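> Please find the structures below.
Just so it is clear, none of the values below were taken in a lab; they were calculated from the coordinates. What you see is a predicted model, and the numbers here were worked out from it, not measured in a lab. Cβ atoms are built from the backbone, for glycine too; each structure is taken alone.
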Structure I
Amino acid sequence: MMKTIYMLIPFILTITLFSQDPPLHVVDDVDLEKYAGTWYEIARLPNRFQEKCVGDVSATYSLIDKGQIEVVNRCRLETGEFTETVGRARRAGKNEPVSKLKVRFAPRILSWLPFVWGDYWIIDLDPGYRYAVVGDPSRKYLWILSREPEIDETTFEQILGRIKQQQYDITKLIKTNHTTK
């Protein structure tokens, strides 16, 4: 029995070492004042907290004190009503680039718990801040954002190419419908 366990250890270590996701590359720098404002979701990977959103998804970022950002996510429900969720974002760490943020939508009283903070990494950003791509190192979450409710097809295809290079499964992307312009 012990011999079998010892024989399995190299196999288990190999699987563990090689099954980890490769590093996710983020943009070098982000001017949070330029990044602030309203962004429209162009596409996203499916996620549980946006299951009821059928369209008109946007996020508005406002700089607040102590280097934090207020996040207001808004979307249209199937009933036609809009729903909003308010959260906070902060830099992931002192030694991390500004493009690596942590975001929470849990109540402030729970903000000391590390698991209420999710990764919000800016992995692609137009030099003119016209579009951005946000993801996380597990590649489970991804949002393509634009300053306008629509993005031209050429730019969208170029973004998809870069996302694919970052090893995201672009076949699962959901395009966002915008009825308000």
Structure II
Amino acid sequence: MSKSNLDEKSFTKFLNQTDIESIVTSLANQINRAYEGQQVVLVGVLKGCCIFMADFCRQLKLDVEIDFVRMISQGRSLTEPGTMSIVKDITTDIRGKHVLIVEEIIDSGRALKFLYDRLKASQPASVEVLTFLDKRGKRMVDVPVKYSGRLIEDQFLVGYGLDLEEKCRNLPDIYFLKYPN
């Protein structure tokens, strides 16, 4: 699905490229101040983080290592959390290093909590969470999100890394699905 294929009756632009750039710059400036003179390991959560993380890390003025993790949830339902599995783990030794988990969006927080606890067990100097978008109202578990680009309501979003059945990640703007559809 491309931008030209988005049905304007179903989708509305939520954030344009200028809005996105402003959020990314604000987050990068916060991290540059917080970690000035330090090395940071960015751990991106695939697949959605890839576009945001690329824009974000280019604005950092720090010594940065980049790694990625990919997780899946099996047996998940509306009432059961399911089992989290790591499909692609980090390869960086994070012992004694400052780690920043980079997410494009946080919903329930279940997967993020699993990852946060997993990384904390590897004895880093610190682990913090940074997200572009935060659906705090959907949180089902407590996750310490220190850096949040924008708090949002519960909406289905596509574009800028966010997908609709693995499509639309490459859209430069973010759109939300209008309800009812």
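> Which of I, II yields 1.18 for Cα Rg over 2.2 N^0.38 Å, as computed? List each step's numbers first, then the result.
On the way: I: 1.18; II: 1.03.
Corresponding structure: I.
> If FRET efficiency 1/(1 + (r/R0)^6) of positions 43 and 171 (r between Cβ atoms, R0 = 30 Å, to 0.05) is calculated from each of I, II, which structure is the one that comes out at 0.75? It would help to have the intermediate numbers written out before the result.
Values: I: 1.00; II: 0.75.
Value 0.75 for FRET efficiency 1/(1 + (r/R0)^6) of positions 43 and 171 (r between Cβ atoms, R0 = 30 Å, to 0.05) corresponds to II out of I, II.
> Supply the structure label, taken from I, II, corresponding to distance in nm of label points 7 Å out along Cα→Cβ at positions 139 and 163 with the calculated value 2.7. Mind showing how you got there, number by number?
On the way: I: 1.3; II: 2.7.
Only structure II yields this read-out.
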